[in-house]
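Visitor: Have a look at these structures, which come just after this line.
Derivation of every value follows stated rules applied to the coordinates shown; laboratory data play no part. Only a predicted model underlies this, so the values are computations on that prediction, with no experimental measurement involved. Cβ atoms are built from the backbone, for glycine too; each structure is taken alone.
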Structure 1
Amino acid sequence: MESNGDAYDLYSSENIDAQHCEKHGFDIRQLKQLFQDQQQLLDHFFKNLNYKEVQAFTQLCADTKGVIFFSGVGKSGFVAQKCAQTLVSTGTKAVFLSPTDALHGDIGLVGPNDVLVLFSKSGATEELNKLIPCARAKSAYLVGISSLKHSNFRKMCDMHVYLPLERELCPFDLAPVTSTAIQMLFCDTVAIALMKAKNLTREQYALNHPAGRIGRRLSFRVEDIMRKGDSLPLCRESDLIMDQLVELTVKGYGCLIVIDASNRLLGTFTDGDLRRALNSSRENIFHLQVGEMCNREPRWIEENVMAIAAMKKMEEGASAVTFLPVLDYNKVVIGLITLHDLVSAGL
């Protein structure tokens, strides 16, 4: 029986049937033309955008002592939600406010130090126009963002930002596909401008994304992930290799950390070192000490270093390694970090 994966192989870029697509209206030339048309419509936006208005809006957002509320209906509502989320993640206090919920109690969140930003292609959205007097009664500063130069927002709000729109890509000029694209471009660019104005550091950005890969890479340190205590595969250089086979195998790291009496690092002994010892020594392997075959110049890392630096250190040089002994500031072995641990942590 043909699997779903096999059935859809027809649509891979390598196997796509041009005649099949043309028959059903998906000529690659037509698709390319649509993307080029969208590009031209976006170019119109960039060429005609009033950067003085953008500057005023961005400065307002930077100076706001309260919260910036974003609101919109339909597709513009989704853009408003995304804009609020992007601003929050880049260091600016922002919240999406549903216009319907606002008219049924949520307007109580808005205060005199806050800004309410309304997104609407036409500026004539009924729910938003009803919300304006309610927000004004709460003494919030009102900003209307629309693609109609002389929309109601210009008269009803304290500030109006005009997003130039030549037309929608939709053949009927109805489906909001270009207007929402320029709204998104506007929001995201302002968010980055605010991020730069606030001098947001990588570490501060990471604190806003603790569960994401970005946050983990920028916040996790070696000490947060490393193995320690009784789980460490430690041995002395005078130990016989054969006596340490259980430690090498049971701990499951494929390595031994060779230490002196003060727990300082002397070297490492790996599965590969064991194979080389067996190959070169044969029956003499029973008399060999770990110190005779260990790597005396192993890579290692300190506990307070970023975890992502450990991964880079494992990969550097002519040959990669899969573990690093972890040392404290006195060069005493306190842990072990493995590539498996780093990958498991989402780095």
Structure 2
Amino acid sequence: MTALPPSAKAMVPFVSVDNMMRLVHRVGIETMLRELTDRIEEDFRRWESFDKTPRIASHSRDGVIELMPTSDGTIYGCKYVNGHPKNVASGLQTVTAFGLLAEVASGYPVLLTEMTLLTALRTAATSAMAARYLAPKGARTMAMIGNGAQAEFQALAMKAVIGIEAVRLYDIDPAATEKTRRNLQGSGLSVTACGTAQAAVEGAEIITTCTADKQFATILTDNMVGRGVHLNAIGGDCPGKTELHRDILLRADTFVEYPPQTWIEGEIQQMDKDYPITELWRVVTGQAPGRRDPTQITLFDSVGFAIEDFSALRYLRERIAGTDLYQNLDMIADPDEPRDLFGMLQRAAD
């Protein structure tokens, strides 16, 4: 008996890096960032319906490898992601990722995709979503401290969602700043390369820090942060990695994604456990205030959470439906007789 062809359920849509790039260009990056921002906000509004757990991390002296799972009871999502700051010296990415969605009812996967690009997009969209609630009204200038792979996405998300018109750049590596300045040419943003972090934050209503050093660092000191500023600290993603002096946190109202994870990985790991924090989903749903007045310092202590990846994966699955932007992979051994897996193997020899 000849082997039967794979069933439709055995074929899993796969989005390659090439197809992800084609999708971004077809949709338009700013449109995609706005749509992702809206999708993430939708899922924050139903935060309580998700399974939640801190990411499962394997730390080494070289970096970290993590799994980030969640489910809304109907769809399960999971991302594999690493963070290896030393990779840049070898010509490799600091962060790489891939992800999947699966049906909860059957356990069968329904999407497999690259997530290195998608993570950069969803991280920027999450920052912009938080800024909707936390940034000063009418903010037009942002400082971008750390000009690595995430910088352009952050700037364009703040432009598309918040209306930022100018970005001030600083990195300890001038080549990284020049790369970001060059890439943002023609974006409609006024771009200024700065020689110090102090110079970059001058006049900025939104300050984003996104650095890669795996150590307790002080990228911003207390005297650099004036009243009314929104801080978007996104570099933290593991124990021992911070960017802000703790005195800044003492002056700021701090908002987080999932406290059990942020206490381990975020800026608040520097603080005592009685330090007050607000979960961002409570602001989005109107259960807690965000920005209350023009003089308030707000801090989004973002470490990245699985629900944001779930939102991005769900968005991607819907966006590629009916397009040529994916390929079907024969990934699941799915015999015509479910209990006869060995028979399927035998028939493949015919």
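Visitor: Figure out for me which of the structures 1, 2 the number 1.01 belongs to, where Rg/Rh (Cα atoms, Kirkwood Rh) was derived from the coordinates.
Guide: 2
Visitor: If helix-only ellipticity at 222 nm (-39500 (n - 2.57) for each DSSP H run of 4 or more, over all residues; to 500) computes to -12500, which of 1, 2 did it come from?
Guide: 1
Visitor: To continue, here is another question. As an exercise: relative contact order in percent (Cα under 8 Å, 6 or more apart), calculated from one structure in 1, 2, equals 22. Which structure is it? Before the final figure, lay out the partial values.
Guide: Details: 1: 13; 2: 22.
Clearly, the read-out refers to 2.
Visitor: Taking distance in nm of label points 7 Å out along Cα→Cβ at positions 36 and 268 as the quantity of interest, name the structure among 1, 2 where it is greatest.
Guide: Largest calculated value belongs to 1.
Visitor: Let me ask you something else. Which structure, out of 1, 2, was mean count of other Cβ atoms within 10 Å over residues 188-195 derived from, given a value of 15.1?
Guide: Here the read-out was taken from 2.
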